[in-house]
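*Asks:* The structures come next, written out as structure tokens.
What follows draws every value from the coordinates through simple rules; no lab data is involved. Predicted, not measured: the structure shown is a model, and the values here were computed from it. Cβ atoms are built from the backbone, for glycine too; each structure is taken alone.
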Structure I
Amino acid sequence: MQCVICKTGETHPGHVTVTLQRDGITLLIKDVPAEVCDNCGEYYLSDAVTERVMEQAEAAASAGKNVELEILRFAA
């Protein structure tokens, strides 16, 4: 697929680190499968992966009451 950000790159399967922030918590989820632009590095997540990332983020945010930074590995 052509990248919608840079308009010149093509995306290829890869893995990325997703960073999310909410209520003073920064959450990093590593090794998330994505389509990654070979030109600018922009990434695109499938609907299923996005849903799983959001589930992991919600669970981490609920569990970490006094956490400022949490790093997770993607769990399929």
Structure II
Amino acid sequence: MNISQAVSMRIRELLKSNNITQYKLEQLAGISHETLKSIMKGKAKGVNLRTLVSIAEGFGITVSEFLNSPLFDYNNLSL
């Protein structure tokens, strides 16, 4: 999987475990609906660091915690 797919999957995991909606995450993270929609549908070619920081903050975690998932293991990603 590529990095964008891994980010999307991680967001889905965190949405479920935190019992919040995409809409609520958009509000908490201060990102637009179109940005999150693009990431979640896999249409984003990549996710910039600023957006990743905002998403992590929306979940109340650090970027390190966001990336602390087997989804981001080097062997699982196609770069």
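*Asks:* Suppose you compute Cα Rg over 2.2 N^0.38 Å for every structure in I, II: which one lands on 1.21?
*Replies:* I
*Asks:* Between structures I, II, where is relative contact order in percent (Cα under 8 Å, 6 or more apart) highest?
*Replies:* Of structures I, II, the maximum of relative contact order in percent (Cα under 8 Å, 6 or more apart) occurs in II.
*Asks:* Suppose helix-only ellipticity at 222 nm (-39500 (n - 2.57) for each DSSP H run of 4 or more, over all residues; to 500) works out to -17500; of I, II, which structure was it derived from?
*Replies:* II
*Asks:* Of the structures I, II, report the one carrying the highest value of distance in nm of label points 7 Å out along Cα→Cβ at positions 36 and 68.
*Replies:* If we compare distance in nm of label points 7 Å out along Cα→Cβ at positions 36 and 68 over I, II, the biggest value is for I.
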